[in-house]
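Just so it is clear, none of the values below were taken in a lab; they were calculated from the coordinates. Since we're looking at a predicted model, the values are computed, not measured. Cβ atoms are built from the backbone, for glycine too; each structure is taken alone.
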Structure I
Amino acid sequence: MPDSSHPIAEADAFTAPLIEKLNRHPKRIVFSEGEDPRILRVAAEMNRLGAGSPILLGNHDRIEALGRELGIEMGRINAHDPAESTDLPMFCDRLRQMQRYRGIELSNACEVLAQPAYFAAMMIQHGQADGMVAGNQSLPPAVFRPLLQLVQPLRHVPRVFSTVVQVAPQLPHFGRDGILFMADCGLNPEPPVDDLAAIAVETGLLARHYLGRRVRVALLSHSTMGSSTAGAAPKMKAATELARQHAAARGADIEIDGELQVDVALDPDAAEIKLPGADRKQPADVLIFPSLDAAHISFKLLKHAAGVRTYGQLVQGLARPAAQVARTMDAASILGTALAIGVEAIKYHEIYPEGEGS
């Protein structure tokens with residue numbers, strides 16, 4: 001029988017502070033696809049660390065049997081079947097009301113909400129869980145669709161997007177602390193200037209709260225400060241200026257630079273060559289990409305070719321914390337993602353002081 005008493009992985013520069021915070025303020029994290037050995041191991045590790053209360057959705061008997069097979073103590077793991085939940089009738093009524101408000105009469109609300117991803121989204125929206133992790137056994141649209149339909153958006157964020165966090169202390173120039181935040185990695189194919197500016201500010205604020213210091217945000221291009229006017233370079237330049245205006249208006253203590261080539265953003269020596277006379281700066285902590293293709297290819301290349309530890313995607317622009325994880329993600333990365341979602345739940349009132357939905 002496997003031994004579930006040992007840690008999944010050693011804490012790193014990103015996850016160690018998360019564990020410390022969650023020890024003081026543990027949160028309830030719902031995993032919509034609980035019939036997965038990786039999720040059982042993550043749940044057991046969360047309990048071992050004292051980092052939160054895991055809720056696993058799926059068939060109760062199958063989850064319990066899988067836990068026993070893995071040698072996991074199931075006493076503190078809540079296995080929950082949406083189809084048999086006492087909350088289902090209440091959630092169904094609320095979904096019907098939501099759809100009626102949108103001018104839609106929904107006849108199959110309970111059939112929709114019996115699907116774990118929809119049930120999990122309703123749980124976080126109505127306070128039955130503090131955060132949601134999903135996607136370990138499904139395609140991304142099956143995660144994003146329920147979140148976009150059921151979780152209240154933040155009015156000041158024009159479009160929901162996602163951020164990936166990568167950790168690689170062994171690589172040179174990988175952010176100031178061996179941590180990089182990258183966006184938008186999951187939702188918007190060609191974000192326009194307004195969206196890019198909002199993505200830059202929101203991701204910068206998120207990084208600042210996780211890292212506990214002022215961060216540097218770089219909007220990326222194949223061009224550095226007008227060295228080319230082709231492609232997305234003018235868009236990134238305009239987005240940089242607009243992001244600075246938004247940050248100033250909100251009193252956001254973040255540094256925003258662009259448009260920059262990625263070597264200029266990360267390597268101070270390259271920046272000195274390409275921007276002679278400019279102030280020498282620390283490597284960027286946040287990278288904002290001109291397109292979904294560029295962002296997604298970049299983080300997957302780093303993960304699979306360079307072995308970079310990857311957390312997320314963290315869904316931003318919603319009034320509740322949620323994450324979409326890849327089907328190929330290992331238990332250690334799913335755990336780190338769940339920890340990040342827990343800490344995001346702790347800090348939401350600080351990140352959005354105007355209140356949810358503001």
Structure II
Amino acid sequence: MKRPAKPGSDTIDLTVVAVPGYFAAMGVEYWLQRRRHARDGGATAGDYEARDTLASLAMGQLSLLAPFVMPRLLRPVTRGKGRFAKALVGAAVGAAAVTTVADVLARRADRRDGMTADDGATAEDATSAPSTARKVASIGAVAAIAAGGLAVTTAWATATTPERLWERRLVRSFGPAPAALAAAILGWDFLYYWNHRFMHTSRYMWAVHEVHHSSERYNLSTALRQPVADALGTSIPYGLLCLIGIPPSAVATARGLNLIYQFWIHTEAIDRIGRAEATLNSPSHHRVHHGSQRQYLDRNHGGILIVWDRMFGTFEPEDERVVYGLTTNIETFNPARIAAHEYADMARDIASSTGWVERLSFVLRGPGWAKQHRQPIAA
């Protein structure tokens with residue numbers, strides 16, 4: 001489950017209203033796990049572990065604060081709102097230009113020093129010039145991509161709010177309120193599937209979403225381990241529903257219902273839900289989504305409905321026992337590291353790259369590509 005950005009609306013946030021229910025359900029699950037231990041013995045990934053649970057709860061708290069804090073922090077550099085928005089774009093362009101020049105100088109120095117080395121110069125003399133240029137390129141590339149990415153994501157968020165798209169709607173009204181809400185729920189779930197899938201196939205979006213997959217446990221507390229950096233990503237705007245006459249209030253309600261539904265599927269206490277497995281997302285289907293085995297990677301992206309995965313080729317049934325977590329686990333319970341480590345890894349990959357195609361690939365292509373591409377470089 002990923003936590004989509006809250007649509008701008010005055011509607012009550014249902015996910016906040018449901019917080020007491022979250023804790024009550026966690027208490028019931030904990031009690032069931034204790035009973036299972038007394039009956040069968042043996043630890044499972046569904047057990048609560050104090051440090052893991054506290055990390056999940058901390059990330060949940062931070063995710064509730066982020067929609068209030070991040071817009072204020074980013075407002076000065078947001079297009080149309082902040083006085084430094086143009087300066088941010090200028091910084092990105094300037095850093096990109098400096099990096100490009102440094103790349104050219106490094107390649108020229110490589111060729112020149114290669115010929116010098118052939119003539120008998122020392123290795124130290126042959127590497128000093130390209131080394132300096134590469135350091136400049138490394139710093140400039142990280143700065144350019146960070147500034148450019150921030151300019152793009154803030155501008156996109158501002159341009160695609162439900163209220164703004166509602167003002168540009170193509171249809172005056174979808175119809176009666178119940179019909180509009182039903183359409184919002186179905187439409188949100190469809191867009192959620194594609195956005196969730198995108199988060200697993202583009203690394204800068206995975207950096208936002210990876211937080212939710214970082215636990216090696218799988219219980220209801222894992223559902224609360226939510227991203228805090230939604231503002232640093234882009235997605236298909238849920239506000240598109242407003243263009244067909246669905247009001248922002250209905251979109252906000254659909255968001256809350258979708259997220260609340262996904263809470264209960266983060267458990268090992270429920271095995272299957274019978275015939276409903278064919279249509280609805282379930283604990284079994286979502287356990288697969290959190291699996292780190294190759295057969296389970298990037299599968300079962302649905303929110304409420306699993307039919308989207310069945311339709312678009314990303315469905316995988318639960319077969320062998322799921323191993324939860326990341327393909328390379330980060331081994332930390334520190335919320336700051338959980339939230340930031342993928343960004344730090346991405347910055348290191350950008351800094352070590354020698355050209356723009358490679359740098360942008362480390363950002364835009366999937367996390368699997370980055371891992372495979374990094375291995376031959378290290379070798």
Structure III
Amino acid sequence: MAEQRVRIGIVGAGANTRVRHIPGLRAISGVELVGVVNRTPESTARVAREFGISKTYPDWQSLVHDPDVDAVCIGTWPNLHADVTCAALAAGKHVLCEARMACNAAEAHRMLQASQARPDLIAQIVPSPFGLVQDAFVRQLITERFLGEIREVVVIGADDTFWDYSRELHWRQDANLSGLNLLTLGILHESLCRWVPQPISVFAQSTTFEPTRPAPSTGSLVPVTVPDSVQILTQLPGGGRGIYQISGSVLFGPGKKIHLYGRNGTFKYLISPKEELWCGRIGDPDLKRIDLTPEHQGRWRVEEEFVNAIRGKEAVHLTDFATGVAYMEFTEAVARSAATGQCVRLPLLTGMEIPKARPH
């Protein structure tokens with residue numbers, strides 16, 4: 001029996017779309033990439049030639065309303081995610097939206113409401129790739145009480161990504177394009193919260209060490225509107241505590257890692273320079289590296305999961321819109337706390353204005 005045909009349009013062929021989504025979707029039987037629209041007519045034509053996509057559009061609205069499109073893959077910067085997602089769902093299209101979900105929590109809630117209004121359609125956020133290989137194993141050990149009650153979590157993502165201030169302003173440093181999320185905060189937090197509950201309070205401080213960068217188009221100096229360093233304290237349900245160090249401005253920094261410290265045991269998940277999982281519990285002489293056999297490893301299967309969900313074969317696991325809203329509320333809470341110097345409770349009271357950052 002032939003698979004249900006799924007015709008997909010691409011809005012914004014960013015790096016992840018080119019590297020993962022287009023090849024991943026093409027590898028699935030019965031999936032057709034019918035059209036694409038990028039930021040400019042020139043880049044749209046270039047992507048269409050590169051990937052052999054026959055149809056191009058003058059704007060994303062034309063693609064979303066094309067009756068030949070069943071589903072929309074959104075690979076734009078976050079500033080367009082909410083508008084394209086809500087329009088696509090209203091037009092009866094399934095949606096696979098690149099992370100980060102949106103610019104702020106209000107937009108994320110709007111996307112969730114749009115998806116809830118169309119329960120017949122699949123709405124999926126591209127998940128954090130961190131921890132996919134180890135996820136099922138870690139979940140199993142947590143279920144078996146390997147850690148016991150969580151006492152502390154440590155999340156670190158600190159390197160020299162934006163150390164060189166002579167480089168052009170990156171879109172992640174422009175709040176108009178990237179929103180309130182900063183650096184790897186959202187992607188690391190999403191990975192952490194597959195294993196521990198969302199925090200109930202956040203206290204943060206942030207700064208920008210180099211306040212200007214050359215603009216991509218003109219080379220003239222423009223403001224950096226997203227902090228390049230943030231430190232965060234959190235409280236978890238049940239009394240556990242969290243510490244985050246997120247920075248793009250440190251030389252020879254510690255890289256990316258997530259540590260879970262429980263009453264009975266410890267997990268240390270190292271992301272860079274290479275992925276490793278170390279575990280130990282009461283009575284062990286030291287931590288032990290866990291080398292999972294291939295049959296026990298997870299893998300990237302976002303495009304497969306999206307198409308299977310459209311075909312009714314499985315539900316979306318990584319990542320549904322409700323999960324996306326939770327991490328968007330967290331990243332916004334961090335921004336609010338850093339701007340006001342006050343602790344912020346979660347879940348958020350929506351509709352609150354985001355105060356401007358305090359002078360450093």
Legend entry - Label whose coordinates, when mean projected area of the Cα convex hull in nm², for residues 103-246 alone is calculated, return 11.2 (choices I, II, III): III
Inset, instruction - Determine which structure produced the value 10.2 for mean projected area of the Cα convex hull in nm², for residues 191-294 alone, calculated from the coordinates; the candidates are I, II, III. - result: III
Legend entry - Origin of the derived value -13500 (helix-only ellipticity at 222 nm (-39500 (n - 2.57) for each DSSP H run of 4 or more, over all residues; to 500); candidates I, II, III): I
Inset, instruction - Assuming 1.8 is distance in nm of label points 7 Å out along Cα→Cβ at positions 175 and 207 as calculated from a single structure, say which of I, II, III it is. - result: III
Legend entry - With P(r) over Cα pairs in 10 Å bins from 0, in percent, for residues 31-142 alone derived as 14, 43, 30, 10, 2, matching label from I, II, III: I
